[in-house]
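Just so you know, all these numbers are worked out from the coordinates, no wet-lab data involved. None of these values were measured; they are calculated from a predicted model. Cβ atoms are built from the backbone, for glycine too; each structure is taken alone.
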Structure 1
Amino acid sequence: MFHSVLIPHRDRNAHLGLCLWALDRSACLSGVSEWEAVVVDCGSGELPRGEGPNIQVIRDESAPAEFNKSRAYNLGIKAARGDVLTFLDADAIVGRRFMEAALCLEDASLDRCCYRVRYLPMYEETRIRCAEDRGAYLDDLFEDYDRYGMGLEAYGSFHLDIRRHPKIGGEPWGNSQFSITREKLGEVRHDESIGWGMEDIDMNMMLQARFGKGYRGRIFTDPEHAMFHIEHPTRDWNNNGFLGRRRRIHRLKRKGLLGW
């Protein structure tokens, strides 16, 4: 199965560089050759460069002023060549064997796979990039993976976060980082009226409606197949008014007052 990793991006070139390096490193260590990273740039001041045969960069020439991650993902789906699609943030640094994880979707009984996310302090970005042996430094960070704060991780239903409901069980819904085959995704697309901030929960809500009670997922929580996200300051396009409007749209959809 050809694997396409979709990465929305705006003005996080340093993060993106590490993200792409870690993906390529993981592909080499995992023996995965049939893959690509599709970077969808949404209005960066400096367009990121695609280096190497596995990377393509698409510029959204009509990108709105407010970052629209949903729009970027939908453009990425159109441009991607893969049978398997992975949705990944530009500030992700994946583990050594991350790229082999999506191969589990060769089992047609699985609907998708998810990944644990933990947060690295922002200063670690510079330390990784400047390390004499970047790979060894990153491996040391993953050795201590469990000591870092964990991101949202839902089980049983798209909104039940294990951090708040530690006794919940059921099939994993994870977070915004997941892999799925085109066939399983079908016509479901990110809601561009939401844009970002709730787009991950909203997408999981739509997928839960699609799969129903028969849903089967898998989550990778071990360091070699999971990932870090780099913490970073808020950008001027991450404003509370924008996020508040998107949250209201999501609440209406959840109550069945808007079509989805």
Structure 2
Amino acid sequence: MGRYAQLVLGPAGSGKSTFCSQLADHCKAVKRKIHFANLDPAAERFDYPLSLDIRDLISVEDVQEELKLGPNGALVYAMEYFEEHIDDWFAEVFEESFGDDDYVVFDCPGQIELYSHNAAFKRFVHYLRDQGWSVCVVYLLDAQFVTDPTKFISGCMTCLSAMVQLELPHTNVLTKIDLVSNKEEVEEFLDVDARSLSGQLNARMGPRYARLNEAIAGLVDEFSMVSFFPLDYTEEESLQDLLAYIDNSIQYGEDEEIRDQIKDMEDPEDGRQGV
């Protein structure tokens, strides 16, 4: 039996809560059991049911009031406080809430520094993996900010930073495709080659950056370290295809398939396994 989890990450405004809401509606429609957990201590409201909420431990509002910190400082403090209580508060609540064969989606904060160099999420990932959970990252990026080469590279670097820090299977997603007026501008970067990308970067930047542009373009192209899945909620199959892609990255459903295969191999009359 398996235990599976998604960490929904991405910059503020990239559509993490919308993704979770759409995913909840989709799974309800297809009668698939899935749980949602909030890891954002600054969150205010949700359009989907929560099975676990970090605000039961600590909230940004309480930190601001008690420690007189600003919003960003309070969020960092709250996540570091959460890190200190992973082995007691979180472990107790988590194990009470979820069991074998559960699938949990964690809606996470939008501050990039929490994934790029803060230790809280890395410690959290280690806890999940130590407990036998198969975990992946779903990293969301607003498609409206990936419409030219320089923005595309910036988006790639933020995704890559989280990927290196967390060391998990990554599915990078371009959201809000339906809001982009010229979709060809986005599609151009879904299958980009190094020569074209470095040429476009060189055309926008000074000659002293030519070698850097070539190296970055080569990293993106040759090693395929960063690629994006376009998510368009107006397309009926888009979310379904994305979920199938994510499930595959954490091998969701393979245990069930093996159990079904074993059951099919059993002789229905005497219970003996077939050859």
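Structure above, values below:
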quantity	calculated
Origin of the value 1.3, where distance in nm of label points 7 Å out along Cα→Cβ at positions 117 and 149 was derived from one of 1, 2	1
When FRET efficiency 1/(1 + (r/R0)^6) of positions 101 and 213 (r between Cβ atoms, R0 = 41 Å, to 0.05) is computed for each of 1, 2, the largest belongs to	1
log10 I(q)/I(0) by the Debye sum over Cα atoms at q = 0.12 Å⁻¹ from the coordinates reads -0.82; which among 1, 2	2
Entry that produces 3.0 once distance in nm of label points 7 Å out along Cα→Cβ at positions 37 and 173 is calculated, selected from 1, 2	1
Origin of the value 0.9, where distance in nm of label points 7 Å out along Cα→Cβ at positions 21 and 45 was derived from one of 1, 2	2
Identity of the structure behind -14000 (criterion: helix-only ellipticity at 222 nm (-39500 (n - 2.57) for each DSSP H run of 4 or more, over all residues; to 500), calculated), options 1, 2	2
Parent structure of the calculated result 4.3, given that distance in nm of label points 7 Å out along Cα→Cβ at positions 109 and 125 is the read-out and 1, 2 the choices	1
